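Some structures are shown below for you to check.
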Structure 1
């Protein structure tokens, strides 16, 4: 079957929108759980809890949790990026991301006027809000990154896929090695580094899906062993940033392998996949809830390792309860109804215009 090497899909068959696939929800569920666990450890460590061993564990998982998240995000965005005009792409995907980032920056700013923010340096609350336009906050940079990635992927979409990946991995290596820095911000370093994973999902969607269909226990063991070995030797390698980007790809492959295997179990598919289909409220709320929890709880009420696990479960559960309580109101986790209606009308007009053009 002839394939178009410029965009990586069958030249005779237009890409269909990505369908909800079980392993993708499971992958997102794994990633968001590890993100909350990571933040729990950070907040506990910053407030005097003894979690030294877990700090090392969660640091080792840095080449796994967000690479998996961004690879899957790229897979899900690939169809829209490939087939939509920029105006349609904006109203279909970008408008929501921009709105949510702006809204939750304001909510975060208001929250941390009253709740201590232990894992961040003390800054002026007003200044902190003002700089959110160019210095994404630690708890919301994922949304900021998705906005930039989506725009960049759309701009690059007509280049040969090898060129797209080359640019993405070049940018990632520049940020990961520290050659390019933005205000010494670790969030910008992360945004730059993980661009390669998002673009891999966009450009290599069919390859990722083909890999997922072939996954078996040997793939889990092989990618897991490669990730463990790479993590162990990384501190001793030259050009660590470059090798770290490569290790992120291995980590994402390991994550896909685990997700596929778990998705084959009905129980795991329902439990973990349910989290994966509800990542947004967990993502935007978890740091707010963690800050409140560590401000209230006495230090070493329970052993630090147990506290991290319990906090992770508590925060995820609370975020889902909040989602259930307020999720029916537009404008909290979705576009406000008037903007949403306008966006849908614009998309309909664009579709009709595109239809007349054929």
Structure 2
């Protein structure tokens, strides 16, 4: 057999990555540990099929979000999608139970999700644009308010504590604040939407470019990004002139409503001792349009994208016929493992995985360093 033929057989589709024994053990250990923390806090594990109908996933979201979905046609001629994330699938599963009278649902999961990517797996897992990744998370349906938001953020923090991850930081915002804030400054809704997309992509250069052109053409203040960046619900209320100005318009009142929710959450976090590793960045906008309230992400050294993402989506369940408040979050397992192992997990080879099959590291037991100190099992 020629070398060329062997190489063709060994080729993988773009973005796909093989996981060898040591890597697979570490990932399974991580999933199990997270699910155990979730179970201890009252969340029961569920699972669902890999495929969803495209119209199911489009409920409550913009069609532009479907651009990187992997689609196919099933035997009935309907378009199905490899699920790109878990929340809509959980909402679909929960809807019949809510319709039958269930008041509250607390579920956890550990599932693969898929997206189209132009990056090789070696880059995509680190950058947050993986074709295939593992989400381990929770969804809490039936609870609204700042206390519930803080409960979910506390659960995320507890899971990070159980993993003994150092250096992480949680960043919070509100899905409705930035769009309303922009419109309240006299920016047209369609332009505000474009600017919000820039924020969701982290494209601050593009944001400032649009604002500069808009300011030159209309006289609108071009410092709104700086204004957004300086607002901190943990530290101070909105300046009174801004409050009075916002009270005079519908978009301003939406911004004030979102701000009050941010302030309520900040107060709860402080009262419960959860605020030390939480910062607020009101330029944080999630790229999923079904979010309606508090959103948050967790960052850690060594991971090129958030290791956890979550938020409130009170209007999603109504798209399935059963209105209910809901909030959830998910860890991105591969990114989390990259942070836990300082990048080592991404680069482990088959020989290393096979060679350590019987060692303490593969069993999840703590290792001992050369100095005699106990090291992390990751």
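All of the numbers you see were taken from the coordinates with simple rules; none came from a lab. Small disclaimer: the values here were computed from a predicted structure and weren't measured. Cβ atoms are built from the backbone, for glycine too; each structure is taken alone.
Below is a table of values for the structure above.
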| item | result |
| --- | --- |
| Mean count of other Cβ atoms within 10 Å over residues 69-76 - highest-scoring structure of 1, 2 | 1 |
| At a computed -13000 (helix-only ellipticity at 222 nm (-39500 (n - 2.57) for each DSSP H run of 4 or more, over all residues; to 500)), which of 1, 2 | 2 |
| Identity of the structure behind 2.5 (criterion: distance in nm of label points 7 Å out along Cα→Cβ at positions 21 and 245, calculated), options 1, 2 | 1 |
| Identity of the structure behind 33 (criterion: relative contact order in percent (Cα under 8 Å, 6 or more apart), calculated), options 1, 2 | 1 |
| Test item: mean count of other Cβ atoms within 10 Å over residues 45-52 calculated as 16.9, pick one of 1, 2 | 1 |
| Answer label among 1, 2 for the case where mean count of other Cβ atoms within 10 Å over residues 77-84, calculated from the coordinates, equals 16.1 | 2 |
| Answer label among 1, 2 for the case where distance in nm of label points 7 Å out along Cα→Cβ at positions 149 and 325, calculated from the coordinates, equals 3.1 | 1 |
| Highest-scoring label, criterion being Kirkwood radius over Cα pairs in Å, among 1, 2 | 2 |
